Structure I
Amino acid sequence: MELTREKAQAWINKETDPLIKDIKKKIIANVTYVSASVFKTKLRTTTDIAFQKITGDYAVLWDYKPHSSKRWVFHQIKNSLPRKPSLVSYYTKSVDSIIGVANEIYIKKIKNIVIFDDAVYSGEQLINRILVPLSNFLPKKHKK
């Protein structure tokens, strides 16, 4: 369902409480709608720029959520990647001893990790759930 000005205004107008109505107005005023075609175009452009710098093998990692946007975004661009990844997997420190992603990255000497996402705000998930635990696993000489 596409958000239109008419639908947004109808949602605001349904509200009888003036305070809630003002909150709804602020929410709508701060929504940035990105169409699917614009999203895919920007994703392609960003991917092209990234792959100008990525040489050699790379791994694509998703965080622990099976239906997260990271996996969804990867599947939007997967068939357009200039090279296939050497490894595609979920990564979370709590179960990595079972699935062994960090060890596989180390054994295969994969030097590049790509994490696709629709948006990164604070970076907390990316840093604390993937990069820091992975970095703590890898020896210093491999971290570069």
Structure II
Amino acid sequence: MSEEEKSYFIRGKDGILRRNPALSLYQTRGYKDPGEAVMVNVGGERRLGCTERMFRDYSSYPCGHKPKYDPDVNGNLTKCGHHSAEAKKRKKEKADAKYQEYTDRIERRTQLRRIKDEMLPLITSIANGHNDPRTACQEWLDRYNAIT
């Protein structure tokens, strides 16, 4: 079996996945979250680590922070506070709210631009002798005030 075909993980005696020691340290093989707890080496200490996929220098690897959330089928924790499902949900809600605020601001600017574009033809029609300039101006002001 060639090095490219070797599995990224092997299962230890305790049943927890570990990085395959047969693979070189600098192998840029793509890591994929296995969906269960992973044993990592951090500072010479072996412990469970967050399984979220991280990227650096053209390679991917597990996050490795201490897991506190999202247990796997065996009851072992798999995600740290940054990568838990709840944290991702909060981040997405915050990003969606920010995007909605941005789109609302752009829509308001667009409406203001459109109504301001109506101002010159309105003034021109009044100058040419509009029958009811006061009502025409009041209608325009009402629409302008509704937007602002």
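Quick check on the output: 3.6 is distance in nm of label points 7 Å out along Cα→Cβ at positions 13 and 45, derived from one of I, II. Which one produced it?
Source structure: I.
Given a computed value of 0.10 for FRET efficiency 1/(1 + (r/R0)^6) of positions 93 and 133 (r between Cβ atoms, R0 = 35 Å, to 0.05), which structure among I, II does it belong to?
Considering all the candidates, the number was obtained from II.
Using FRET efficiency 1/(1 + (r/R0)^6) of positions 21 and 37 (r between Cβ atoms, R0 = 25 Å, to 0.05) as the calculated read-out, with 0.15 as its value, let me know the right label among I, II.
I
Please compute distance in nm of label points 7 Å out along Cα→Cβ at positions 53 and 125 for structures I, II and give me the label with the greatest value.
II
With percent of Cα pairs over 12 Å apart, for residues 61-116 alone derived from the coordinates and found to be 73, which of I, II does the value describe?
II
Output the label of whichever structure in I, II has the greatest value of percent of Cα pairs over 26 Å apart.
By percent of Cα pairs over 26 Å apart, the leading structure of I, II is II.
Using the calculated result 13 for relative contact order in percent (Cα under 8 Å, 6 or more apart), pick out the matching structure from I, II.
II
Every read-out reported here was derived from the displayed coordinates using simple, explicitly stated rules and does not represent laboratory data. This is a predicted model, so every value here is computed, not measured. Cβ atoms are built from the backbone, for glycine too; each structure is taken alone.
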